[in-house]
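Following this line, the structures themselves.
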Structure 1
Amino acid sequence: MPGLYYEEFEPGRTYRHEPGRTITEADNVLFCSLTMNTQPLHLDHEWAKNESPFGKPVVNGILTFALSVGLSVRDLTEGTLVANMGYEDLKHPAPVFHGDTVRVSSEVESKRLTSKPGRGLVTIRHVVTNQDGTEVCSYRRTVMVKTKDPSLVKQEGKAL
């Protein structure tokens, strides 16, 4: 399924993105290396065993966040995205560990046209859960997407 055009987003609709993704230790180590994050909580089993309340390494939360955006692309914005405008209210209520499988659901919260023809803004609430259904990450993302009708534009003072 290609991404959705502005007109196809319906506030209140929820999308469940499949498949999920199992995060491996190699994923976590590579991501930490790429981002130059040397936090022992993510990389050092012995440190985590002795110093962390979890007793084992925790997957880098930014990896979980980034992966969840990627898992939503095919269903929501593949080929229709103009830009990611921003992320808000990012939370990590529970840790992710090596071997956990994450899944993402996305609820369309709102949408509005922009003052530039052929573009609209859509705000989406993403919720990430692990294999047990525990919420491990959530955030709000605003995207600018193409309209099917390239002439659509926000008109001041008129209801849309």
Structure 2
Amino acid sequence: MEFLEILEQIFSGQNLAILGAGLAVALSGMGSAKGVGIVGEAASGLVSENPKLFGKSMILQALPMTQGVYGLVAAFFIIFKIGLFTEPVELTTSQGAYFLMAALPYALVGYSSAIKQGRVSAAGINLLAKRPDQLGKAVTSAALVETYAIFALIITLIIVSICPFA
């Protein structure tokens, strides 16, 4: 088998589309794990001082997880669009690249916003340490960061849904 034939098989349309779906899950999942870890470190310190705040701290710790869930939504949207679970659609390399590019807005923003949301949530943990009654303000601040992940997810889903060939 020639080198070009091997490259054509590796970079087939189907594989590029699957790579896009995989990046949406992997990058947003990595960001979510990092964000949750950042908040978890802060929450552990808070709970060691005041165990009664465990429930409130868990709310803040759960917030960065949503980007990972959105990554799964984007990936499943691509996977269903290319028929991976039913009858796969034959995609050219450029068509597969279309799905790869469609996944990138969410993959990149999901990664970054989960980490940023983790930092804001950790700051919210610090707020709870001094003012336990201010959970709503801490959650609101962290939720604002998530808005950009939602915007990116919407763009990814629109691009995938208007795909003219699958």
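Nothing in this text is a laboratory measurement; each read-out follows from the coordinates by a stated rule. In this text the structure is predicted, and so the values were computed from the model without any measurement. Cβ atoms are built from the backbone, for glycine too; each structure is taken alone.
Computed values, structure above
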{"read-out": "At a computed -28500 (helix-only ellipticity at 222 nm (-39500 (n - 2.57) for each DSSP H run of 4 or more, over all residues; to 500)), which of 1, 2", "value": "2"}
{"read-out": "Structures 1, 2, by FRET efficiency 1/(1 + (r/R0)^6) of positions 6 and 118 (r between Cβ atoms, R0 = 25 Å, to 0.05): label with the highest value", "value": "1"}
{"read-out": "With mean count of other Cβ atoms within 10 Å over residues 14-21 derived as 14.2, matching label from 1, 2", "value": "1"}
{"read-out": "Ranking 1, 2 by relative contact order in percent (Cα under 8 Å, 6 or more apart), the structure that comes out highest", "value": "2"}
{"read-out": "Comparison of 1, 2 - label where distance in nm of label points 7 Å out along Cα→Cβ at positions 62 and 94 is highest", "value": "2"}
{"read-out": "Comparison of 1, 2 by mean projected area of the Cα convex hull in nm² - largest value held by", "value": "2"}
